[in-house]
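All of the numbers you see were taken from the coordinates with simple rules; none came from a lab. Everything quoted here is computed from the prediction, not taken from an experiment. Cβ atoms are built from the backbone, for glycine too; each structure is taken alone.
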Structure 1
């Protein structure tokens, strides 16, 4: 089961997708992120679908990011064995963390704006964990109880800014550098530690891996973070990217205006965005 937000002429609506059919969620009102993290709420929605209480609708065209208010974006760097290998880096003993500005979030099919002041704009397909309940000192075994669902994040990165600064925040936080969506897949509907991930640039596969390659899986990551900081509802944890990023190719293959990027995670969908110049 997946929750989606989409734009219509009458405003923003919510839907729920079950077995590839989307149903209008209007009778439930707009859910909060806490609602989506509540098993009882998800059961009521599923029961309403099964009993025919929710009207079926055509697949939306104008998807929005499924998290209406992203409070914080925490990223895990170097979290795939194959990504560490392509950089000839040692396997980290604990998660390497950095952040992106939540104002960098943009919708599916919205443009990624290539800034004028950087040249090396890169792609990174990532599984996003969306926290739905306040989490503090959570164990790995209990971690999924705090998850509202999973989505896709394209962790767009200005490599020259990143390398010039010696840290990640500016290079990761330009406006539109966090495309997110197209759906929020519920925790019981996906094995987040065993899904295929892929990124295509202009139709050509550039990244292809599985979250089985995680160095720190979903439970490990939430446990580590929640023992060091309180995770609030609306926090998105971007779990790292596999090998195949543009900057480490020979020669580098980076984003340019006119490109189309498709980030896909099995069980969630495909997040597509187009690159445009900064006008």
Structure 2
């Protein structure tokens, strides 16, 4: 392999789209907390630490998942030989170290969230991924906690807590659908994911029920914090996510993809709600 191919492989290990998405979620958490203008350095630090930690988590996930990926994702960097398993592990450790260096400069609540998340990222693939529901719940926590991390970096975590809960519900739904999509490879590897443990259709029913609960709870921020702009955006987001959940019974790949779009639209609803209720100059 050439140096260029190895560099591309390392970049692929990080999953740049996921890194950017998680960094944006951290920024949204800070924005919803109302601290972007008052704490610019803390926001930049939290966003950068999030990106590095997510990249590290993705890299170490591929390291542990290298045998499964030979079946499910043979084009990924390790199975195709662009990066060696040892190289992927070393790369992830460098990224983790950089994330820690940044995170320890933030307020204590943010440091606590970062410490929990870094441990969870390492433990996920090795200990939790193959446990029915628990791996899904851990991923849901990690995604939702990016909002908490951004808010903790600047102050008030109140609105971000609700965003965390709703995001976690939508994420656990998507993770269950993804497990249905990966059923063959996971069974070959001997994992015991929720679809393997209770059956694909029943797992999708659990996912749909969770999402319905999240949708029913989605007006709460409108009642507590935000105005009509939040509601005008979150309702279409709810419709997209509900459609995606039920679409997954026929096509899990399309369903989990469409669910992701609904989740980002829901995050946009929080931005609109915060912007509409902010005192000029406070964000």
Structure 3
């Protein structure tokens, strides 16, 4: 595995690849949203969850999402804040919009494990997005008794605004319209995750995009992807780059920018802050 040696030279190489590639496939992980300001600990945690931190000792929002709260009223008080600030509140520091400006005139597609809807909010075409792990803005039956998801914006807003003492009004607890059981988040955590019609259509569009550009000069642009779920983005990107001599793999990740020796000559690795890298490309 190889780490970045010449930071500025790699940024220049990436800029040229974005300009000249026949197609760009963006693979985005949690590091991209972190760079955009969506931090799940520290100041944001204290600002929105100080009461939960004091009561339960949560060190970050993510771990709090797995806590077995004693009541649904308290569970949804937590989750409505979580969803509202990370899905519906405008908090992007410009990172996603900068990325969009760099690729909007290219033939692009986005594969992401992020569930915060930031690509669409920044202007990316919905038909060129595949959210593999779900969406904070969707609910599903917790069973699930059927393969359908439901928008939660209005109910989440009401939960966020009406909660008191870490509880929402009981009448706001969401239940499945088919079987009556509690609803849950449409987030891939176990085998109950619902892959609805929209999910399957997005998957099909992604594979069609790959097929239509087979053998061409493709830039696989990986941004902020760690090793939690490497089989979704990282490993396939490596494999497809290895199989296509015209392809280029680019990894931008603070502290985790590396590449297998087999595709070293086809790769660009930048160990740095994603926002700074994108700004550097734009300035060129």
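Source structure of the calculated read-out (helix-only ellipticity at 222 nm (-39500 (n - 2.57) for each DSSP H run of 4 or more, over all residues; to 500), -25500) within 1, 2, 3: 2. Can you say which of 1, 2, 3 returns 2.8 when distance in nm of label points 7 Å out along Cα→Cβ at positions 22 and 190 is computed? Structure 2 accounts for this read-out.
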